[in-house]
1. Work out which structure the value -13000 belongs to, where helix-only ellipticity at 222 nm (-39500 (n - 2.57) for each DSSP H run of 4 or more, over all residues; to 500) was derived from one of 1, 2.
2. Taking relative contact order in percent (Cα under 8 Å, 6 or more apart) as the quantity of interest, name the structure among 1, 2 where it is greatest.
3. Of structures 1, 2, which gives 2, 8, 17, 19, 20, 15, 11, 5, 2, 1, 0 when P(r) over Cα pairs in 5 Å bins from 0, in percent, for residues 138-281 alone is computed from the coordinates?
4. Where does the value 70, 69, 34 come from, among 1, 2, when Cα extents along the principal axes in Å is the thing being computed?
5. For which of 1, 2 does distance in nm of label points 7 Å out along Cα→Cβ at positions 58 and 290, calculated from the coordinates, equal 4.7?
6. Given a computed value of 0.25 for FRET efficiency 1/(1 + (r/R0)^6) of positions 66 and 242 (r between Cβ atoms, R0 = 25 Å, to 0.05), which structure among 1, 2 does it belong to?
7. When distance in nm of label points 7 Å out along Cα→Cβ at positions 98 and 170 is computed for each of 1, 2, which one produces 1.0?
Structure 1
């Protein structure tokens, strides 16, 4: 009976093995995954200025070789926020220690940000003391916490909004009347201003002439201030990764223009966020907006 039991007991296991669904392994598994991804909705795609598709590692390599990375985002785009954090993680994985900075934090809150990074104050105290955007904790606080986790500086680069409002009312020349304490949160005066730059000229046109040139002047003050605090906090051997609205760095204007006025030697990489229904075919008019065009699906759920 013992000899007969062996083949009898083996039959159920054989039947089970034969009825298991085919599970590809190795190269077959990779091909199956790639086909499944190709047939699935696309969240984003990356392109160079010439329309050539880019892989994410290529973008990381370009960022690692830059002095400054301007990541031009759409403020409510979850994919862009995810990739911002992923870029920092991938730079860290390369052994780099980038300095981070953001339009969404104003220069007079730097002390509060530093105290949070150092563990002196908690999240509640940061929320109470700093002038945070409404979507800070969903979209930007993860970046601040990433800096805190890895001991990276996080620079509050934007001008305090009261001074942008002041320029809208009084023009850039009005900044001379501010105190020395106030000027500590500004770029060196006088702030250069070129109304013929397409971005500022378009803003003037969009305003219908209301307020004259002071509307784009207020925008220029933000750009110049961000450029100033980026240039003042460049790390050694790693890029300064700056998170800003796409308009502030598109076509290498705005922040980039001001950086080039003071530091023409800097290697600056711009990523430009753009929405399309079909991410696989870039809008030709958007290709020149950045060194890297980041297209995300316009049907993606927004963060706020």
Structure 2
């Protein structure tokens, strides 16, 4: 290879690095704008400088927990530590994660949500106590946590959360993809955006999962996203192979989307599954597959309009 060609390759690689890394640094800078100012109220002040992390450095901050955020499309984090006067013990950390989309931010938020902790009116969804508040809004997921607070400073976490909420300034609507799931009989708060496998199946890589009540039973409905109809068909074929290898027989169900079938599932009772374009939808944990037909038809009808 000539020196000229080597130089061209090196120059191209350098330009690519500058473009990608520069874009990441720009994203981190944008997130910093969401943080409370250096003086967060009359008493709380930023300690040192803000910090920021990108996908390749997030492990340095939250160790193994970084895997969760990266699996949901993490772009950048900016944060800061705030302290009240000269108090060396009491401090509050504010971390704002840019997750790239509302759906990704929702996915992280729901995976962190504790059903035992009260919900808050903040952003598109929030929960917390006087010691911490977690919420999401637009493409941002936010964690605010306090350490060794006294009774006289118990409201600082909520005040900082409200400041960040105003700074984000985006629509407080949940992800638009939730419209794929019918409202009737849906168990509020059970909605999840999953990456890495719906019902534990890698071939159903990412999509929505939530609980419904049908005839007194709690069942799970899911919608899996693919980039093409061909990939959706491939996933259905993999599902059928999995069932066959598990000793189960699947049965074709006509008039229910594309390539519809029903089967006993090793870990989810009876299932009902069908394709609609680039989506695969289904209902699991059924005592009888026929009980899920109406719900699945409604889901498929919504998907058909996409």
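1. Numbers: 1: -13000; 2: -9500.
This figure was derived from 1.
2. Structure 1 gives the largest value of relative contact order in percent (Cα under 8 Å, 6 or more apart) among 1, 2.
3. On the way: 1: 2, 8, 17, 19, 20, 15, 11, 5, 2, 1, 0; 2: 2, 8, 14, 17, 16, 12, 8, 7, 6, 5, 4, 2, 1, 0.
This value belongs to structure 1.
4. Values: 1: 105, 48, 36; 2: 70, 69, 34.
Checking each candidate, the match is 2.
5. Values: 1: 1.5; 2: 4.7.
Of the structures listed, the value fits 2.
6. Details: 1: 1.00; 2: 0.25.
Computed on structure 2.
7. Numbers: 1: 3.7; 2: 1.0.
Considering all the candidates, the number was obtained from 2.
Only the coordinates and a few stated rules stand behind these numbers; no lab work does. Values in this document were obtained by computation on a predicted structure and should not be read as measured data. Cβ atoms are built from the backbone, for glycine too; each structure is taken alone.
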